[in-house]
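Have a look at these structures, which come just after this line.
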Structure 1
Amino acid sequence: MRDWKAELSRILSRPPLWDEPMSEYTSMGIGGPAECLIFPQTYSELQSILSLAKEQRLPLFILGAGTNLLVRDGGIKGIVINLSALCSDFSFLQQRLFAGVAVSLPYLTKKAIERGLKGLEFATGIPGSLGGALYMNAGAHGSSVGELVLEAKVMDYEGNIKTLGRQELGFAYRHSCFQERDEIILSAVLELEPGDGPEIRYLQQRNSQERLAKQPSLPSAGSIFRNPPGLAAGKLIDDLGVKGLKIGGAMVSRKHANFIVNAGNATASDVLALIELLRDKVRSAYHVELELEVKVIGVERAMVSS
């Protein structure tokens, strides 16, 4: 069997990072080390990586902006792929937006508004990349990104590139087809609308102010739980009077009860323990089962590098 680490270094024009702390790449500032973090520069490099990973049976994880992600304290085994060098281009053609998945969603929103295009103003202040927004069908103020998407370009784990039309994308509340498919999202085409400049800027400012007023300034991973049908997870937790509840360095935000913040040197274990405590309290009080919105990955215990 080939030495996969040496082969990986040969494939990549930018050297891999070994045992790289994921706390540097997540909005919570939490996470153990990635065994290997890479930044492919071309589709050809990415295809070669996928082939190597299949041959060597190496786990793969696609890392976006890390804003809806909790990495366990033991880190991530295998190869973590960051697409920032490969999928960061975007352009407008009339009212259509063509964008790579590594582009910041707030930045795309800003650029669309500058062109007098409406549709993305709901996303003002939503952190993260377009790819993460597509994967989770991110939304706010009654709108979501999936409503705007015409098509998405993906690469499967055999290295084949194809385009998925709107009907294949399966957008629903905090859901897309990508949560079930073994494919890497590369880019998407969004259909926006011409709008009135002052009106769009007003909506942008209003949404931004509302977000600042409601959401914590301490590091977080966004909303921890999905809203149960017809209910608001934040209100259920808030009504229990547990804002400010802490386990280790993890705390239920005093500003919004559906946020767990890193109040200082929190570990993933602290966050996960607080998540389970909140689930138990909501289950006991309301007979409602809360589902996670944040994605949890990695292993619990530190790995020994070979």
Structure 2
Amino acid sequence: MRLSTFLATVYLPSRIEVSADYATNLAAVVTRFSAHLGRDAMLADLTEQSVAAYLMAYRRAWSPRSTNNQRQLLLCLWRAAYDHLLVPASPRARLIRRLPVEYDPPEAWTTEQVGQLIATASALKGSIASVPRSRWWVSLLLTMFWSGCRIGALLKSPAANYRGGLLLVRGQKNHRSQLYILRPSCCAEIDATDPHLRPLLWPWPHCRRHLFAEMRRICEASGLPCEKKHGDLFHKLRRTTLSLCAAVDPAIAQRQGGHSDYRTTETFYIDPRISRGRCAADVLSDPLPAGPHLVLYG
């Protein structure tokens, strides 16, 4: 059986609920695995040698983190095929090891840079699903700033979940609903779009790629640093909010981010330049004598 056929006719129908993004990622890894083999990937190709060879080839062009994601998706399909008695053995994950991943400190924008972003968005022309484009973007960016919510969950939010300065967001990554309190200035921007006239607060009639491309254009027009990856767009704004919260109280940042462990918040979201937690430079005495001194290198 083709791996693509297994995904479409066995794996996905047997799952009670699979997000559209996850289904897309599964289909993409099957396509890439097939391209690596030079033919349609079959269930019989789910062997440690074939999968390891694919991951080694993938790693030459992509990061360890992305390679680990590919590994996770393929092993997931492999285990499911074994559960359905379609392959003779389950994967031995210890023989296809995860790659070590080195995480750089998260980077966020400053409050001033977010102001530049909103100023650029406020000058946009045209409309999105009958909503003025400027109002659509400004209300979305302000909501992200005051909530720290993920973009995917916000775009699924029904207009009925917003009232009285409160926004209830479901469909979060942690599968828990979260109630956000929004500032009056943010609510005024949302209200100006007449949200009661449509099902979703921020209807987006185009594909996800188009959304990120437009966000990148806004960032570049604002003169903001944004590398060629999705994590430096909406997610960077989320990191800004959580970093600013952490500067006041780490517990607020953790709660706003919806994380069960602050280590997740700190590792992936808190920009130390913004949160400015106390460090050695704050508490230690300078060992160098006062006044001019000579520094020797050798």
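General observations
- Entry that produces 0.45 once FRET efficiency 1/(1 + (r/R0)^6) of positions 114 and 170 (r between Cβ atoms, R0 = 30 Å, to 0.05) is calculated, selected from 1, 2: 1
- Which of 1, 2 yields 38, 23, 20 [Cα extents along the principal axes in Å, for residues 98-161 alone, calculated]: 1
- Structure from which -0.21, -1.37 was derived, log10 I(q)/I(0) by the Debye sum over Cα atoms at q = 0.06, 0.16 Å⁻¹, options 1, 2: 1
- Source structure (of 1, 2) for FRET efficiency 1/(1 + (r/R0)^6) of positions 130 and 258 (r between Cβ atoms, R0 = 30 Å, to 0.05), computed value 0.80: 1
- In terms of Cα Rg over 2.2 N^0.38 Å, for residues 66-233 alone, the structure with the greatest value among 1, 2 is 2.
- Which of 1, 2 yields -8500 [helix-only ellipticity at 222 nm (-39500 (n - 2.57) for each DSSP H run of 4 or more, over all residues; to 500), calculated]: 1
All of the numbers you see were taken from the coordinates with simple rules; none came from a lab. Because the structure is a prediction, the values reported are computed rather than measured. Cβ atoms are built from the backbone, for glycine too; each structure is taken alone.
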